[in-house]
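Listed below are the structures to be examined.
Values quoted throughout were computed directly from the atomic coordinates according to the rules given, and no laboratory measurement underlies them. The shown structure was predicted, so the numbers you read here are calculated from the model rather than taken from an experiment. Cβ atoms are built from the backbone, for glycine too; each structure is taken alone.
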Structure 1
């Protein structure tokens with residue numbers, strides 16, 4: 001008998017045994033399965049569950065009538081203390097999650113038992129090169145392999161059963177300060193991956209690799225290179241005249257693709273969001289003006305060859321770090337009585353965009369948070385109308401949103417049942433000012449802004465965060481839930497009329513999708529920035545979320561990382577809550593004017609992190625010894641290794657005023673007159 005015949009006979013025998021025992025082999029997760037992910041509601045096959053990245057689940061076992069019965073099914077300790085931002089995948093009962101330092105975990109989705117773990121062993125020097133924490137937003141799955149972008153610029157393919165490396169490749173020049181924190185996507189047998197590092201002086205691009213071999217298929221650079229050399233594409237030749245000056249290309253240019261990538265199989269278009277310029281200030285980056293294509297843009301690319309089909313630039317000549325890499329989603333909406341295939345995005349700049357995804361035509365752009373840099377977006381030209389002086393060319397300006405954005409990378413979701421987008425929105429601002437002199441320094445954080453840390457009036461106050469239910473057809477909020485701070489988690493919408501979201505304060509909430517009524521909550525033990533997922537295993541619906549506060553705003557936070565999974569009538573214990581009241585009152589002996597001065601300093605330097613709306617320590621409940629160490633902590637940096645930054649520009653009098661204010665607030669919290 002020949003070897004092919006033996007192999008065929010063995011295959012038939014295995015299939016017969018499988019059928020005899022009433023089991024079917026799991027279906028392949030190939031390109032067709034990913035394109036038809038709606039047929040597998042029990043799984044979470046890709047970053048946004050389906051290619052449209054709506055993060056909507058049709059599961060209804062957990063619904064607005066019984067969500068109050070949710071309890072913890074299991075908790076998985078990631079053994080990390082840095083930010084956790086990943087969307088886990090669930091494929092045939094196995095969960096694949098990524099953690100800080102690009103570590104990958106395979107976990108039994110029903111029990112929480114670890115099956116394997118892969119550590120890419122990233123050199124710790126990348127802690128200083130990752131602008132916004134050593135985070136990772138997730139993996140991709142295709143044909144029995146798990147794909148992960150590694151912080152140091154590698155793309156790694158792992159065997160899904162064993163966690164062994166199948167292949168790996170460096171997607172960047174590792175001598176340059178590139179990083180990867182975003183999740184790869186699988187498109188027609190190719191792995192699509194971008195990168196970050198604009199502030200350090202890199203040139204952005206997005207690449208496609210063969211899923212089977214790791215061979216580069218194509219690469220699209222998002223900004224032009226050295227103008228004395230041929231450009232890599234016709235799209236870059238068209239972009240080159242939009243850049244002015246002689247040094248911009250030496251600064252890298254920026255435009256990195258560090259997050260959102262979405263594929264439309266029907267139109268065969270790959271949508272890519274691009275980032276800010278290097279450096280931030282357009283007057284230093286491109287003196288003389290220019291739109292600086294393709295910064296802060298949405299690009300529609302042919303996934304077969306990497307050629308640009310159309311582009312839309314949200315912020316021509318960006319000068320405020322208004323990236324357009326924030327999550328995009330695809331939907332079909334009826335606008336003006338006409339059915340439209342649309343792309344929706346709420347980027348940092350504060351406007352909610354709806355585009356025709358076939359052509360790039362702008363359909364609407366409306367402010368969803370406070371916006372002070374532009375009065376509106378002109379629907380005829382598609383361009384924002386900037387407010388005079390907002391570009392801080394000759395005088396400093398306080399601008400909202402700030403660089404953390406009206407919305408950042410935290411995923412939004414959309415329910416085709418309610419027609420609403422559930423958006424983690426936030427109000428914050430920043431003072432922008434041109435420096436007197438500027439020198440670009442390779443491998444360092446180059447913003448092109450003046451240092452204004454000593455001026456308390458120029459800090460980010462006031463600030464707020466909210467869950468915003470946005471109607472993209474009516475172009476307005478339907479309902480909101482206010483939080484005490486920003487940098488809250490991504491959202492999940494379900495057919496059970498539910499929206500799930502975690503917060504910076506460590507609460508995991510379920511709201512009624514139609515009106516925002518709070519129906520359930522659980523204490524996570526740490527802040528949540530990651531988006532939840534839901535899946536079904538052995539007839540039970542689970543809801544999972546990675547809990548570990550971190551990222552750009554909370555980069556210095558050090559909290560215990562865990563993956564929490566809930567089910568109806570779950571009985572596993574939740575983490576203990578912190579003590580709500582101080583045990584003792586400590587007299588400060590301070591004068592009222594000293595307490596008032598401390599209140600102003602507290603609002604400027606401490607409120608955002610320690611004001612009780614995040615999981616960072618509430619300063620009113622500190623142990624008594626801490627108050628005597630304020631100077632060592634604030635000025636000398638005694639707790640810097642634990643994430644508490646130094647405020648070296650404060651003096652002894654300022655520290656004393658801060659202490660007086662906090663102790664007075666401690667007295668009030670304890671209920672003392």
Structure 2
């Protein structure tokens with residue numbers, strides 16, 4: 001065993017028996033590199049990464065590769081999910097050096113952590129004119145010996161560029177024109193046939209879809225030949241649910257599709273994808289009222305509860321793409337396997353899931369003539385209307401699911417991350433509220449309870465990771481931003497003022513720990529001394545950036561509480577976004593959604609009345625439940641009772657003057673600092689909301 005045997009990360013533990021003398025990220029590795037004057041080979045990946053597995057089996061388990069690494073390098077392994085700050089810095093460096101990136105990420109750097117070489121997956125031996133790993137390592141070692149000063153100078157230049165990229169403008173501003181520019185850029189990339197925003201490999205990017213769903217203008221920037229913004233989102237969401245990127249038996253979405261039709265997925269399943277897609281399908285149901293989207297939201301929730309929820313209520317990270325060392329083996333089927341099912345199950349499955357004898361999926365490792373289950377996209381609505389819930393079909397699906405359960409399942413990465421749990425808390429709370437499904441709100445509350453009891457230090461700061469009974473890794477900004485998002489949604493779903501109070505307290509704490517005078521939040525605290533730069537992220541990637549999420553958090557908290565300082569903080573943050581967002585608005589779509597909220601109009605609804613009074617519940621139901629006539633993406637709701645009036649008056653002072661009128665539960669609807677006549681009935685409340693939306 002090497003030094004990784006003492007770690008908790010499943011990814012690091014996967015490499016504990018390698019002949020490579022791996023170090024975890026830390027002072028021991030850096031001191032060894034300095035004292036031995038060796039470059040550091042930094043390998044960054046994660047436990048459910050297919051190509052990380054390939055490189056590990058091919059190279060890091062090989063004695064010849066290990067000999068070169070052990071003789072000439074100090075080798076460091078990092079779990080990108082455990083240390084997103086380290087990953088962010090060196091992925092940015094890789095993009096500077098090569099124009100691309102991905103995982104596994106391979107970096108070679110000086111003992112003072114300054115990078116000078118980068119690559120992703122490298123085969124052990126040369127292929128198609130590209131050097132293999134052993135050849136590259138030998139070349140780098142010779143250069144380290146013969147051209148040391150040049151390497152150090154090159155590394156210093158890259159490090160300086162990383163510092164410069166981390167600066168933000170403080171004089172810029174943002175306005176409504178950015179929204180139309182974002183829609184225009186997405187429309188240019190949109191695939192009108194299959195949905196998504198490329199013609200090849202496709203990622204779900206739910207934050208793009210949420211932005212388009214909320215876009216309410218008549219954007220002249222979008223040419224008439226292109227789809228309307230909302231239709232782009234609907235086309236994508238329907239085709240994704242039909243395609244192989246969705247697991248039609250066990251539910252949940254795979255990471256991305258390797259083709260343009262959403263058919264062939266990269267089979268891993270990530271918690272954050274489930275959370276963001278749950279938000280997207282829930283909001284689509286709010287807008288359209290179509291049961292298809294509600295059903296998909298509930299399917300995602302069912303998968304998460306069954307496969308990713310820990311016994312304590314928090315949520316695990318991911319399921320691997322591989323089983324038995326083969327990507328996708330757990331999920332694909334030969335026609336002969338389907339036809340062996342009892343009764344008429346085979347015919348139903350074969351017809352609706354497009355199972356053919358030749359198959360539609362083949363890799364170098366999977367059996368030939370296998371099928372990825374999917375639905376003809378032209379029949380997706382018919383499927384949901386007549387087949388999906390029919391007892392014969394559900395029985396057939398259950399039979400096939402039970403057959404699949406006999407296979408060796410993919411690895412479950414059972415780390416619990418604060419930031420990803422924050423996203424799932426937000427998604428479940430919103431879905432539970434909008435779909436009137438209380439168990440989802442309970443799931444969100446259980447995860448929040450776990451974070452509160454297991455992931456806070458004695459000094460009140462957050463930790464990032466929990467596994468095997470240990471909470472570790474100093475909390476980063478995304479942990480705060482995403483968990484605050486979850487707490488806001490829990491407050492909107494339950495109206496328990498403690499959630500609102502904790503969201504506000506964590507917002508103040510985040511300002512102290514991560515805020516900067518020039519605007520924008522750093523990813524790490526000032527105490528993170530093991531990094532060459534203190535990173536700051538504005539771009540949305542697979543996940544929205546913490547700064548994007550915090551911007552919308554600040555706007556929502558400002559509208560809930562009426563506290564102007566929160567609005568001021570949001571304005572400062574928007575200035576920090578200005579240059580980056582103007583260069584590429586389509587890479588900042590969560591921020592653009594927050595900007596829509598900030599520009600307004602927003603609606604604030606205060607319902608005053610006791611929780612056990614049926615008229616109070618009727619008013620709350622009318623304000624919160626999903627319905628196209630009351631859908632407004634920039635709506636916040638406050639519930640005032642005799643028990644919480646004092647606490648609420650401290651947090652949202654304007655509510656102090658809003659009381660029950662005529663001895664009946666009363667609702668106040670406000671927009672742009674102007675309130676309509678107080679109302680007592682759900683019908684009039686819905687009419688007021690609809691009128692304000694026009």
Structure 3
């Protein structure tokens with residue numbers, strides 16, 4: 001094999017992931033509002049991709065860096081290929097919206113009206129809306145050639161206006177209006193049936209002459225600017241991390257434009273003016289044949305009513321081992337608990353922290369917070385626990401991209417409540433998912449633990465597929481405390497009994513596990529690796545998997561997003577298969593299985609197999625040794641890998657094809673199977689509850 005490992009470019013691989021998201025919108029078997037939801041997700045994903053990945057590549061090129069990536073593409077080549085692929089995908093997205101989804105929605109009563117479709121009485125209603133709600137908050141800004149261009153907010157909808165030359169002059173004049181995010185994007189028109197709406201930019205355009213009395217408006221073009229967000233705090237210079245993170249947020253608002261989206265054809269004078277003012281060229285300009293910011297359509301896709309246009313609801317089920325009235329301490333003391341979200345509710349995790357805040361026997365709570373919800377009950381519980389005199393330590397990762405502002409706010413709130421707050425580690429992001437609750441019990445001090453693959457966010461826990469492992473095993477407790485003390489103090493990393501952590505030890509542990517399977521296969525012993533993760537990018541891990549494949553190890557990977565490994569290449573990776581599942585929930589759990597001579601080692605992790613996770617973040621790899629929990633995780637892996645309804649198989653060149661039901665095999669949609677299993681388990685648990693009568697005793701009798 002050559003020195004360069006045969007891998008795919010990570011940016012192009014990510015675009016193929018987003019193409020799979022788009023394919024769910026293109027799928028006519030999905031209900032119309034579900035298709036609209038996937039169109040919105042595609043746009044939101046693409047926004048972040050431009051802000052971070054494309055912005056970073058453009059910075060490299062402008063700095064004169066054009067060296068090849070691990071896949072052999074120069075910076076210039078990457079940007080060229082990204083541009084071509086994005087234009088193809090966006091064209092397919094708008095064709096889907098305009099030719100399929102919107103006509104279908106219109107037939108079902110959800111109609112986006114154009115200005116020419118408005119009846120006189122509708123225009124009168126809209127005029128009142130515009131006068132009362134729109135114009136009071138919108139400010140037109142005159143743009144003068146050569147003058148400083150006003151700061152255009154990133155991702156906001158703007159109207160570029162071209163005015164006729166002033167009397168006696170020859171040059172056109174230009175103006176700008178930014179539509180505030182405080183205004184609703186979708187203006188509903190009154191009516192007894194259906195849902196007729198007008199876009200905010202069309203409403204303002206309809207009455208724009210009111211803002212320019214006496215002027216002749218020649219052209220109105222909606223546009224949107226995407227700004228570079230690939231900037232991080234210079235921690236080597238930062239004395240006050242909180243202040244520096246606020247500075248980074250300010251810099252992000254003023255950073256360079258990496259993409260200019262235009263909603264309709266621009267005249268040459270308009271194009272020259274705005275491209276010059278925003279310092280972009282045709283390469284960075286994207287013309288779209290419909291509304292800008294389709295990510296906003298998520299609110300339409302989830303609005304009330306129209307249930308026949310949506311998927312069947314799959315509400316989270318109560319886990320069979322955790323009744324709603326149970327003390328979480330009693331539950332975990334009885335047995336280790338594995339929860340599979342969102343099929344099983346995240347409520348027990350929230351309840352654990354909530355009960356810990358009020359339990360007089362709880363002495364301390366220690367938790368790592370990477371992303372939380374806007375009205376987080378976890379944050380509220382930690383603040384309440386501190387106010388009640390418990391020792392509470394929260395590591396709030398201020399550098400969690402796009403959640404920096406919220407985490408700064410939460411860190412301040414927790415500090416004011418008396419929580420000891422750590423802002424993270426210098427030079428590293430803390431991405432591990434861990435909560436430790438220290439409780440005084442008759443038998444001594446006991447630690448209750450939660451390890452997870454996802455964030456402490458009860459909202460996304462209803463949308464992301466993740467695993468929670470709850471235990472009070474003292475060996476896990478000792479490791480967890482040592483790990484937490486390492487990242488909150490100045491202590492040196494230690495060798496753990498069960499856990500493994502990045503950036504020291506986790507990569508080496510994974511490589512050793514992979515190589516162990518390689519050695520067994522070389523000795524003609526059974527060898528197998530199963531893995532479920534979000535991204536596979538790391539060259540060293542890929543090289544180890546190739547070596548294991550050549551030795552005969554059967555490797556089955558379920559990689560939701562980026563996969564730089566090339567599966568099925570003769571002489572290199574013919575024993576490796578890769579699938580990606582795109583369904584109603586975001587596949588987010590990281591679960592790994594190594595055959596280990598029949599021993600069957602199973603792990604959950606916060607880390608994907610990427611250089612950033614293994615080298616620049618603090619992550620955890622958690623072995624799950626409880627027999628029942630291990631068996632369930634293996635079943636989750638096997639079911640996911642057996643999906644033949646929503647799975648796509650990766651081809652050696654990086655393309656994907658849908659997995660088809662073969663022969664007499666039955667269709668298996670893994671997410672539906674998991675949900676049906678959760679429903680059946682909840683129903684059985686409820687039935688058992690009424691087969692055993694449990695008397696309610698007075699509190700004095702219970703003691």
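Of structures 1, 2, 3, which gives -14500 when helix-only ellipticity at 222 nm (-39500 (n - 2.57) for each DSSP H run of 4 or more, over all residues; to 500) is computed from the coordinates? Corresponding structure: 2.
Here mean projected area of the Cα convex hull in nm², for residues 507-570 alone was derived from just one of the structures 1, 2, 3, and that gives 5.4; the source is 1.
Out of 1, 2, 3, which has the highest value for distance in nm of label points 7 Å out along Cα→Cβ at positions 83 and 643? Display every interim value, and only then the final one.
On the way: 1: 1.1; 2: 4.7; 3: 3.5.
Going through 1, 2, 3 one by one, distance in nm of label points 7 Å out along Cα→Cβ at positions 83 and 643 peaks for structure 2.
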